[in-house]
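Chemist: Take a look at these structures.
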Structure I
Amino acid sequence: MDASLWSLFASAFLSSTLLPGGSEAVLAYLASNETHGYIILLFVAAAGNTLGGMTSWGLGWLIAVKYPARGLVKPAQQQAVVRIQRWGSPVLLLSWLPLLGDPLCVAAGWLRMHWLVSLLFIGGGKTARYAALLYWLD
């Protein structure tokens, strides 16, 4: 894998954590250069972004060790937990959304949603977003 694909992977990873990143711009640039096929660009971007989402999930899981959900006492906090639990893992299809996606991944880990199910929904949402972007660029 060459440096441009590594930069796409790193940008996608950082974009999917609580850190800022611009993976869409990197993906658009690489797609416009036509040095790599869309399939490899989609795979690299989705893999980096999904791994970043699962890193956020892992951080949430670690946070739950010190601050378990049962310790929430404010009604607004309890209501937020009930909503996420009602929607369940499919809400992670929205993990690609700016400002909302990263906290969703953290909350999924914090609420101890199964890691494999979380991985599938996070990966599905993020892959669909990059596929839509590449389709739009074509």
Structure II
Amino acid sequence: MSLTDPVADMLTRIRNSIGARHQKLDVPASRLKVEIARILKEEGYISNYKAVEEEGRKVLRLYLKYGPENESPISNLSRVSRPGCRVYVGRNEIPRVLGGLGINILTTPRGVMTGRRARQQGVGGEILCEIW
């Protein structure tokens, strides 16, 4: 099975796992997905992640986070730039997600970072997804 959009697949798996209240989930690993997981952890959307190897395949294991009422910090994830329609923004066009309550993740020439960080560093790039 070939995936045309591995990032969208990862976001969908996270969305489904939160809906089913799972504690952890596995996605096929890639450098980009590890970077996305790092940002999700830094921003407090997941509790942890680690890259493990199972049966010779590299897998990224995400540990989901829930509050005291079993609510998830992630209420929505959406893919912005898709293989069929890439979305690039300049450093002055980076949108704010929900007026700053959410985050967007961009790939920039300086690596993968949040929209806020890209704005601070004065770089634009491709908007991968939005999370709130």
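All of the numbers you see were taken from the coordinates with simple rules; none came from a lab. Owing to the predicted nature of the structure, the values given are computational and were not obtained by experimental measurement. Cβ atoms are built from the backbone, for glycine too; each structure is taken alone.
Chemist: 2.8 is what came out when distance in nm of label points 7 Å out along Cα→Cβ at positions 51 and 67 was calculated for one structure; which of I, II is it?
Modeler: Structure of origin is I.
Chemist: Using the calculated result 0.25 for FRET efficiency 1/(1 + (r/R0)^6) of positions 19 and 91 (r between Cβ atoms, R0 = 30 Å, to 0.05), pick out the matching structure from I, II.
Modeler: Of the options listed, only II reproduces it.
Chemist: Please compute mean count of other Cβ atoms within 10 Å over residues 35-42 for structures I, II and give me the label with the greatest value.
Modeler: The maximum falls on structure II.
Chemist: So Cα Rg over 2.2 N^0.38 Å, computed for just one structure, reads 1.04; which one of I, II is that?
Modeler: II
Chemist: If you rank structures I, II by relative contact order in percent (Cα under 8 Å, 6 or more apart), which sits at the top with the largest value?
Modeler: Checked I, II; max of relative contact order in percent (Cα under 8 Å, 6 or more apart) sits with I.
Chemist: Out of I, II, which one gives -24000 for helix-only ellipticity at 222 nm (-39500 (n - 2.57) for each DSSP H run of 4 or more, over all residues; to 500) as computed from the coordinates?
Modeler: Checking each candidate, the match is I.
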